[in-house]
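Asker: So, here come the structures, one by one.
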Structure 1
Amino acid sequence: MSFSAATYRACSFQAPAFPFDLDLLAAVRARLATDRLGNNETADLVHLLRQWGPQAAAALPELYAVLPRFQYAATAITAVAAAGPQAERKQAGAALRAAAGSLMVAQAHHDLTGETDVLLDAVAKALAAGPREVAEAAQAAATLGVTAAGLLPALRAAVNEDAEPTTPQLDRDIAIATALWQIDGDAEEAVTILASVLDRTTGNQVWYRWTVVRAIRATALLGAAARPLIPRLEQLLADPEKAPAGALALLAITDPDVVNLGQLAEAALHSAETGADISGACEALQALSTTALSTHQRLRVAELAKQDQRIVSSGVANNIIREDERLRAILTAI
């Protein structure tokens, strides 16, 4: 089983499956030390230790032992050791450096130590190896900022705006555009690439739904430099699935004196009412604030917050309840 860097970042926001308990920690350690433990069970145990963080420091030896065959353990090592004493952090950093060879382990090493050499080397190797890891390599390069300037030629060479649009290719281009901006502030090149992504997905918005949303969110990072993309973003406000991301991007890049806050609020609210992107809509409405909403729009928000039917209708049962309550609280505050 393999885990991408994006996967482990997403997992970090989930509540632990079980509260921390010393007896349970001992049982997890004993189970991790079992020979021929399956990948699925290893993943579950490692992820639980990662969620427990510093409380699971006693399990670091087991995490070091499993790391060579299961690289996701690197993220748990970082989460557990980050707040520990200096000697513990140093030992964890050495273990990660010794096992570095993948982007995941290299990223975990950088997150723990702040050292850049291991991650720079891993990114360079990933970019040279072909397209499979380019998106993650670009994301890692972006976190290094100007330190990764030497990787710019390889990043630019990996862009393929003329390729038949596939989700992996489009995601690679989005990641590269973001990296180019964050490494050397090349807004013109980033805007050109993101415009190409949006153009290549035109007419097939359903298939590329989340790819388009990722491209829209990338434009927001560029701020005013992304204003050439405003017409494309305004068109997407009519699509309830893309509207919340579009509203956030337009709010970030449009001149405050000309931005139509009421239009953005209406697009986000319609997305929430149709159930297209409840979470994104709440994020957009929070960013817009109550002053952007008309009296009628505020009444519609209140109706959403108070309705009997859950506003979150899909997902794991317990998570549906938590997310529904979280979003209702946001809507109530608005």
Structure 2
Amino acid sequence: MNQQPIFFEPVFKERIWGGTALRDQFGYDIPSEQTGECWAISAHPNGQSVVKSGEWKGWTLDQLWKDRRELFGGMEGEKFPLLTKILDANHDLSVQVHPDDQYAQTHENGELGKTECWYIIDCEKDAEMIFGHTAKTKEELVRMIEEGRWDDLLQRVKIKLGDFYYVPSGTIHALCKGTLVLETQQNSDTTYRVYDYDRTDDNGNKRELHLEKAIDVITVPHTATKVEPKTEEKQGATITTYVQAPYFSVYKWSVNGIFRVTRDKPFLLCSVLSGSGKLKTAQGEHPFKKGDHFLIPATIDTFEISGETNIIVSHV
């Protein structure tokens, strides 16, 4: 039985709002000065993570999900459920919203819906983001969009390093300039663009908006709020719980010694935000460092993490 963590090569996406923070802060070999997304652990057709080393070297996560379901505790489902990203918002992202499973299934060829969450890795002083809207009814929402009253409609909130936001499907949102986040989301790439600041590309063309679908799915009135985390001290680590929700649960392990873990979920996704350490299983030690992303499969029942490190962990 393979008792090794599975490390992945990230996939990078160039975006008009991207920058160089993925290289500057994590040392990644990014494709350009406008790299906006690191798809760190992904089984989506638009960006497949590939195993770096070990028994499954060269396999995609999707292949593992389809052909080695024992690594995931025999979980059911056609698609791997989660996607982990790091986003570098060097410029403002478009104001957008995502559909739920039912709407996406019907309108996006069987795609999953997209509920997501953000951990703020870094941001500029006085940084903010768009999170929600002020409309009380769908009619008021439509009227304000048609009249272009974006300053009245969109809610801006101040953010700082270490903040965490849960973003259910139907929530209007946008990261703003100077923000670096780790995103945990459903395995989906469906976004409805509501407003893009009337930006144009090199040919003078504005990016496509998806107002009809967006209006269909926007939750009115806005209900999502900032998450207030809970912390718990364990031997060798501080555990911060951010969200335990239907699609995923997300934690931070702040390790400062030797932290022993008994896995009680089908799998764990781990993203190393700072520091370095070793993960020890019955089959040996596996070093890791800032910027590494790995999966703890169902074949590992217990393990130890040692070092000085912060790791964001998620599971279904």
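Rule-based calculations on the coordinates, nothing more; no lab input. Since we're looking at a predicted model, the values are computed, not measured. Cβ atoms are built from the backbone, for glycine too; each structure is taken alone.
Asker: Tell me which structure, out of 1, 2, gives 0.90 once FRET efficiency 1/(1 + (r/R0)^6) of positions 102 and 222 (r between Cβ atoms, R0 = 30 Å, to 0.05) is calculated.
Answerer: Label of the source structure: 2.
Asker: Compare distance in nm of label points 7 Å out along Cα→Cβ at positions 46 and 158 across structures 1, 2 and report the one with the greatest value.
Answerer: Going through 1, 2 one by one, distance in nm of label points 7 Å out along Cα→Cβ at positions 46 and 158 is largest in 2.
Asker: Follow-up. Name the one structure among 1, 2 that helix-only ellipticity at 222 nm (-39500 (n - 2.57) for each DSSP H run of 4 or more, over all residues; to 500) of -20000 was derived from.
Answerer: Computing helix-only ellipticity at 222 nm (-39500 (n - 2.57) for each DSSP H run of 4 or more, over all residues; to 500) on every structure in 1, 2 gives -20000 only for 1.
Asker: Another one. Given 20.4 as the derived value for mean count of other Cβ atoms within 10 Å over residues 126-133, which of the supplied structures 1, 2 does it correspond to?
Answerer: 2
Asker: Further question: Comparing distance in nm of label points 7 Å out along Cα→Cβ at positions 198 and 286 across 1, 2, which structure shows the greatest value?
Answerer: Max of distance in nm of label points 7 Å out along Cα→Cβ at positions 198 and 286: 2.
Asker: Also: Comparing volume of the Cα convex hull per residue in Å³ across structures 1, 2, which is largest?
Answerer: 1
Asker: Further question: Which of the displayed structures (1, 2) returns the greatest value of FRET efficiency 1/(1 + (r/R0)^6) of positions 110 and 134 (r between Cβ atoms, R0 = 35 Å, to 0.05) on calculation? Write out the running numbers ahead of the final one.
Answerer: Numbers: 1: 1.00; 2: 0.55.
Largest value of FRET efficiency 1/(1 + (r/R0)^6) of positions 110 and 134 (r between Cβ atoms, R0 = 35 Å, to 0.05): 1.
Asker: 1, 2: which one has mean count of other Cβ atoms within 10 Å over residues 238-245, as calculated, at 22.6?
Answerer: Here the read-out was taken from 1.
Asker: Comparing relative contact order in percent (Cα under 8 Å, 6 or more apart) across structures 1, 2, which is largest?
Answerer: Details: 1: 8; 2: 19.
For this comparison of relative contact order in percent (Cα under 8 Å, 6 or more apart), the top structure is 2.
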